[in-house]
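All of the numbers you see were taken from the coordinates with simple rules; none came from a lab. None of these values were measured; they are calculated from a predicted model. Cβ atoms are built from the backbone, for glycine too; each structure is taken alone.
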Structure I
Amino acid sequence: MASETTLAVALVDDDRGTREGLAALIGGTPGFRCVGTYTSVDEALRGLAEAQPDVLLLDIHLRGLAGSEGVRLLRDRYPRTQVLMLTVFAEEERIFESLCNGACGYLLKKTPPARLLEAIREAHDGGAPMSPDIARKLVVALQRTGPLDKPEQALTPHEVRIIRMLADGDSYAEVGERLGITVNTVRNYIRRIYDKLHVHTKSEAVSKALRGRLIP
């Protein structure tokens, strides 16, 4: 781990120019050091054991496993490392998926270098840095889903269990395997959950269930 004054930072991006640019920025700034660069989630899972970064910058769109899905694997294996997402576009579904899977913040790649470095330190200090565009999308999504009138009656216990699994980042296949049902049956449950919560996407369903305190 890094010392109190210097933050160890690693990054995952499959674009060479972005990797080199970020590594140069981090490594050339007092108070920060770049301890590793990776092109995929799989590569990072192997390399972070030695690098031990305080903060990991993770691109959303990667070859192989997407960063929004891979963040859960990275956080499970390296819980002391804060994961800060980086993306070109503010995609609502990816935002919710990443945050539900354990990311502590979400920045657009157009973020100015000084603000990016500030966000890295915020993430390490327990904050949740976000680009204004990202924060606005979250607010709009929360407003769109609206409150639950009677959350305790909205879903059956089985449906609550399924939405909790989705909030934990489980795929439909993983939900089916854990419950001993087929993927098609899982999809049928999901459709009923969407109808009851008056939502259209997984991110909206998870958001509404969290705000209605259907799941912790």
Structure II
Amino acid sequence: MRWKTYKVHIVILGAPGAGKGTQAEIIHQKMNLAHVSTGDLFRQALDRGTELGLLAKDYMEKGNLVPDEIVTKMVLQRIKQSDCLSGWLLEGFPRTLQQAEMLDKALAEQGEKIDNAVYVEVPEVELIKRLSGRWTCRSCQAPYHMVSSPPEVQGKCDKCGGELYQRLDDNEQTVKERLKVFNAMTIPTLRYYQKQNKLLKVDGNKEIQEVASEILFELEKINKW
């Protein structure tokens, strides 16, 4: 399969804990696409003190969501960079219907479009189990999971012996609230892409490589590559 010959624009969506970041990295490597993560964009913009980064920081410090206009501008600036000229993959964006519409409008002005929207679908019960089981080392930040990758000694890091702790946003109640917000904001976006016949749903409740293989297979089939 000669992925290099295809210039494609893909968005990959999924609830917190669905594994979209992992899948995005695999697709990025297999298809030679630039991997654009909104999380990375925020960190880079804040570190560099860019105009958009400072605007975003102001909202974040006040505990407010960064407006769609600012997030979208960050993404549009990023996909104009040289490594995106042969195709790109957006991870976790667009999150809202307004972001999807703004992105489509901006791309249309450049004679481009979104080719596929991949949705990594995982049952809510599994998402809660994945997220609420996550623990992190206070010293070296090594990640653990009480079910899939527990430490050898409970409460201690295998690597440095540091204390393990659970982030506030990884307790079960907070996870449920995060999923409610995701559903309210992102489900309309999925419907938007579905109406355009661009939505590809994959079962994310499988082994990582199985999910990746299904995504790549379905992309090839849908686009007739």
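Figures for the structure shown
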read-out	value
Among I, II, which structure scores highest (criterion: Kirkwood radius over Cα pairs in Å)	II
Highest-scoring label, criterion being mean count of other Cβ atoms within 10 Å over residues 101-108, among I, II	I
Source structure (of I, II) for distance in nm of label points 7 Å out along Cα→Cβ at positions 21 and 189, computed value 1.6	II
Of the structures I, II, the one that 18.2, 57 was derived from, the read-out being Rg and Dmax of the Cα atoms in Å, for residues 109-164 alone	II
Identity of the structure behind 26 (criterion: relative contact order in percent (Cα under 8 Å, 6 or more apart), calculated), options I, II	II
